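Just so you know, all these numbers are worked out from the coordinates, no wet-lab data involved. This one's a predicted model, so the numbers in the text were calculated from it and none came from an experiment. Cβ atoms are built from the backbone, for glycine too; each structure is taken alone.
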Structure 1
Amino acid sequence: MKQDNGLSTRELIIQLLKTNGELSARDLTEHLGITGMAVRRHIDALERDGLIEPRTVRQPMGRPTAVYSLTAQAEHYFPKKYHAVALDLLGELASEAGEGMVERLFERRKETLFQKYANAMENKALSEKVAALASIQNENGYMAEWEQQNEDEYILKEHNCPISQIANKYNHACKCELGLFESLLGADVVRTECLAKGGKKCVYHIRKRKQHAD
């Protein structure tokens with residue numbers, strides 16, 4: 001195998017397992033041209049990190065051999081082009097049914113997400129809701145964090161946007177996210193910085209809604 005010198009040994013092992021399916025420590029040693037002891041150290045570290053898993057293979061002669069394969073967790077090392085497919089499909093939908101249909105699709109997604117997460121917000125104080133929302137967004141890859149400004153105000157920051165390529169073209173995606181946050185939190189939410197508009201992060205200022213007297 002021709003090795004890319006820009007990759008670390010760890011990354012090369014992951015790449016080899018991706019292209020070969022399963023390999024033993026001896027196989028990896030031969031591919032990489034390093035010592036068996038060095039390969040073993042990397043294997044131990046990759047197992048510990050949950051990126052590879054062993055399987056014992058019985059041999060016609062001699063002791064059984066362990067072969068290694070990637071876990072599902074290792075898939076994040078490989079590029080995915082989901083956004084390109086999504087953009088193509090949204091473009092086709094816009095051509096066939098108009099931009100309004102694309103906007104309605106984002107609205108439906110917002111409603112679906114609200115139904116999915118609304119139970120997590122029930123009977124919670126605003127601070128607990130903001131914490132729960134940050135946790136939800138982290139699970140979805142947004143690298144979110146939050147902080148309390150005072151008793152009634154909070155800031156939520158998202159350092160990553162998994163749908164940034166889509167949001168760059170379809171601003172309604174950002175509008176729907178803002179609406180979703182307002183609905184889930186039951187609070188006033190203002191976005192002051194946006195990744196899709198050239199910002200370094202998405203920043204949301206959250207304020208407790210004032211109770212209006214009857």
Structure 2
Amino acid sequence: MSRNVEYFFTTASPWAYLGHAAFMEIAQRHRLDVQFRPMPVRRVFDATGGLPLPQRHPARQRYRLVELQRWRERRGLPLNPQPKHSPFDASIADRIVIALAGQGANPDAFMRRVFAGTWAEERDLGARELLGALLAETGHEPEASMRAAESEAVAALYDANREAAVAMDVFGAPSYVLDGEVFWGQDRLDLLDEALTSGREAFRAG
């Protein structure tokens with residue numbers, strides 16, 4: 001029987017980019033049922049005490065830049081730690097992922113193109129025209145997908161993902177939730193893989 005992992009992220013996150021391919025490999029190997037749950041991460045920060053990047057202490061900002069370079073090397077992925085189009089409004093790209101998943105389509109290829117576009121190709125992923133082109137490039141119907149992404153129903157699901165994230169103790173992106181146990185950050189993927197391999201019961205805070 002396949003196991004379920006809830007995948008909380010935003011397409012604007014460099015950490016989600018760094019971990020995405022590795023997570024999808026784990027999902028395929030363990031035959032996981034992945035629930036793609038993009039979320040408005042700034043609102044999750046607001047609810048859980050996190051700070052947006054510009055408000056963090058300079059020491060934390062500098063350390064983040066070093067970590068991005070470390071993990072760029074570890075994952076073997078091209079990444080500009082300070083791309084010219086970041087930050088950008090990721091809500092449209094995030095909602096496209098919700099729309100695709102809701103249509104029964106696999107959003108993986110589209111997500112990879114969005115991640116790479118921002119962090120490796122210096123492209124503005126807040127632009128509707130570019131998102132439409134990436135939808136077409138990855139085998140999706142751009143107009144229908146964009147209409148669905150901009151619908152009230154998908155907007156409600158986007159907000160519901162925020163509520164679910166906070167309820168599950170998710171406070172950052174990416175987070176992977178297995179049987180209620182949160183694995184925060186792409187640097188926890190080895191621990192997720194080990195939990196899946198062992199079949200152990202989920203750890204709890206209390």
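Here are a few things to note about the model shown:
- Kirkwood radius over Cα pairs in Å - highest-scoring structure of 1, 2: 1
- Origin of the value 1.6, where distance in nm of label points 7 Å out along Cα→Cβ at positions 42 and 66 was derived from one of 1, 2: 1
- If mean count of other Cβ atoms within 10 Å over residues 90-97 is computed and equals 23.9, the structure in 1, 2: 2
- Relative contact order in percent (Cα under 8 Å, 6 or more apart) - highest-scoring structure of 1, 2: 2
- Origin of the value 3.3, where distance in nm of label points 7 Å out along Cα→Cβ at positions 98 and 122 was derived from one of 1, 2: 2
- Identity of the structure behind 15.1, 44 (criterion: Rg and Dmax of the Cα atoms in Å, for residues 50-145 alone, calculated), options 1, 2: 2
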